[in-house]
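There are structures below to look over.
What follows draws every value from the coordinates through simple rules; no lab data is involved. None of these values were measured; they are calculated from a predicted model. Cβ atoms are built from the backbone, for glycine too; each structure is taken alone.
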Structure I
Amino acid sequence: MSQPTQETVRAEARAWLEANWDPDLDLKTWRAKLVESGWGMPAWPKEWHGKGLSAALAAVVDKEFRALGAIGVARSGPRMLAAATLLEHGSDFLKEKFLRRILTGEDHWCQLFSEPGSGSDLAGAMTRADFKDGQWIVNGQKVWTTSAHHAQYGFLLARTDWNVPKHQGLSYFIIEMEQPGVLVQPLRQMNGHASFNQVFFTDAVVPTEYLVANLGEGWKVATTTLMHERRAAAEGMASGPQSAKRVGKAYDQERAEFAITMEPYTWYPQRAGRPDLVIERAQATGRNTDPVVRQEIAKLLTLHRAAHWTQRRARAAQQLGRPPGPEGSLGKLVGSHVARASANVHTLINAADAMLTGDDSPMNGIIAEILVSTPAASIAGGTDEIQRNIIAERVLGMPKEPLTGMDRPFKDVPKNTVQPRER
């Protein structure tokens, strides 16, 4: 299908926004109008709240939103991972039920993948879903689940067949979090935050129509979610709401929404190492005259700039309409290197003071928070080792890593955790 010109799209988007955008509207009312118009997600198909435009033309529309200060659809948190996955694999029933509410921001979501015994080995998940009396019954445990404490829905990877190799026995579900069979408990981190949760399922119920794709295709669907997650991680977290410092009812409500959604992520800038602070700190401490420190700062900023251009390549690929690929793993891996290099430089600059917290510590404890947060960059969203495997196999074409137990039923593969009992 032929696409309109940039000039046509720009003019149509601007005309619609000028006729409809009002910052004093209720946020839900505005987003409902926006979803109906298709301008909120113009690259989505027309039948699913979009305009069917290319990613490049969607970027033109985004510029018009920014120019007028108009609020867009809800994008913060894990909700857009759910949306991207449902667009590619979901049934019409699931798209009809969830996509609109994702865009209006009415529902919060969480990702239920990692388990105590299967983090990097995601295909080894042991949370089970058994089909009984016309519905799925879920038992097991998930961990490191951001936003589970306020999510209405989660996208869940669970084992539905123990008699086939591990990748083939997984299925992908949407599960309601607010039910008696779901228990969410926060996990306190060493940096003082409690962004993550452990989630226990005890006879939790999933309707049969909440199965995404076909039975046993959970690995394929989860791979889609992970590719979008790694691309988002490579591009970085949003720095603030679209409505920062603007006046109006819709702006006020968006700021409140953003504060709730992004609260678990407040320490993520420190997780990334804060390379933006090194020059300021070096000047404040006088360490900018030390040739060794200067050299390490130069190395860090060079690596950081290279990572920035990797992010730009990923964003350009997205604007060209390409599906998420290995550039997400490249960006994720280089981000880990930047975080570790930043922690090293902050330590060189601040010396023993880097360990202090409180009012009289460097930057009110921000430097100390960096040091205890950066290890997470090499773990969250897929470890550095997993990213190296992906890059080696999918980018460099190297032989795949030998894997054990791939040719036999998962129930016969040795495991380091107790299998959840069948109920």
Structure II
Amino acid sequence: MSETENLTNESIADAVHAWLDANWNADLSLREWREILVDGGWATPHWPQAFFGRDFNQEQSAVVSKIFNQRGIVPVAQTGPRRLAAETILAMGNDDQKRRYLRPILTGEHSWCQLFSEPGSGSDLAGLSTKAEMIDGQWIVNGQKVWNTSAHHADFGVLVARTDFDLPKHQGISYFLIDMRQPGVEVRQLKQMNGHASFNEVFLTDAVVAANNLVGGEGNGWAVAKTTLSYERRMGGVTRSFGGLRGKRQGRVYDEYAQEVRIANEPYTWYPQRQGRVDLVLPRAQQTGAIQDPAVRQEMAKLICMSKGAMLASEAAEAKRKSGSNELVPAGSIGKLAASVIARQAAHVHTMISGADAMRSGPESAEEGMVAEVLVSVPAISIAGGTDEIQRNIIAERVLGMPTETRADTGPFRDIKRND
């Protein structure tokens, strides 16, 4: 039995309060405070002691989080793709990579992005064709990535690229940590039909990756990428809303944290709309009188039941995870597929309630254009992080145990027909 298993929740709470009393200072800079927090081991208590944690289980970590929230303590940097990068490096990286990259992620010194999807291989991630070659002791990367959130201000990226075109497509992939500030990386922002510009396309031209920034070994990138995707899909049904500190608070650390949150949240401001804004349905129906229409009420009831059911399923999956289960991918896929179905149903109900007014934007339109933004944003949730079709395959094969589909893309990757 480890030392942490003997700790009671009360003793953990006492230790957290005592440490905060001795170290918390709202007049510190954000970076100064986070350096102290990381050194104290309270930044990520569920992580190993060797890497800035305390080996706490989920229940013990929840005690720490509750106290931080109650006292309004600024946490470590965890916004956007940073979290995906950190969890992947922690799970699959070697000790050298953990020492070099985890601390700057937690302190906020480094921001990250995710370089997975490509124009010719979005949902079929294993069909990627970005090439990485070992030349003179370093990896040289050429190709194009797309739908990269925050790439325009990222310091580093997690990258999957093909290192062997003679192997089957899932076997010739490697996973890298790439410097986004180098000359060989060009980032261009993409304008969406809902008016936002949350994503980027990234062009890699003889970009360099040091040999020691290969994660998991050459050719093992698919297994590492699945770790990243499991966390992404688990987060996919949750609005990326950061901050969590209620009320007006004074001090340099709060001011700098608020600025960090504003920058991190900017790409995600439309995410509640892509999820359908279920919260607006009942008020809108009451406001417009559509609540009196039995057909509208029936579709609203279906939507609310689906939404509540998905929430309960998510809580059950989280409870299973906290019990020690490592099965993240199917649970994430079920939640992501449910989010897509709910979002489409919400768009349908909004249209029933608002009629043609749902297509108008501006101050005189439904919810000042918010309903119109829902309608043009909802399709994205069925695409991002793996399409609905991909999620159905995962659920069918890995959860229900159904036979795998017949594939036409076996054999060496270079022989597979692709849309290049």
* To do: Rank structures I, II by FRET efficiency 1/(1 + (r/R0)^6) of positions 68 and 332 (r between Cβ atoms, R0 = 41 Å, to 0.05) and report only the one at the top, that is, the highest.
  => II
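A value of 4.7 was derived for distance in nm of label points 7 Å out along Cα→Cβ at positions 292 and 396; which structure in I, II was it taken from? Present the calculation step by step, with values, prior to reporting the outcome.
Values: I: 3.2; II: 4.7.
Label of the source structure: II.
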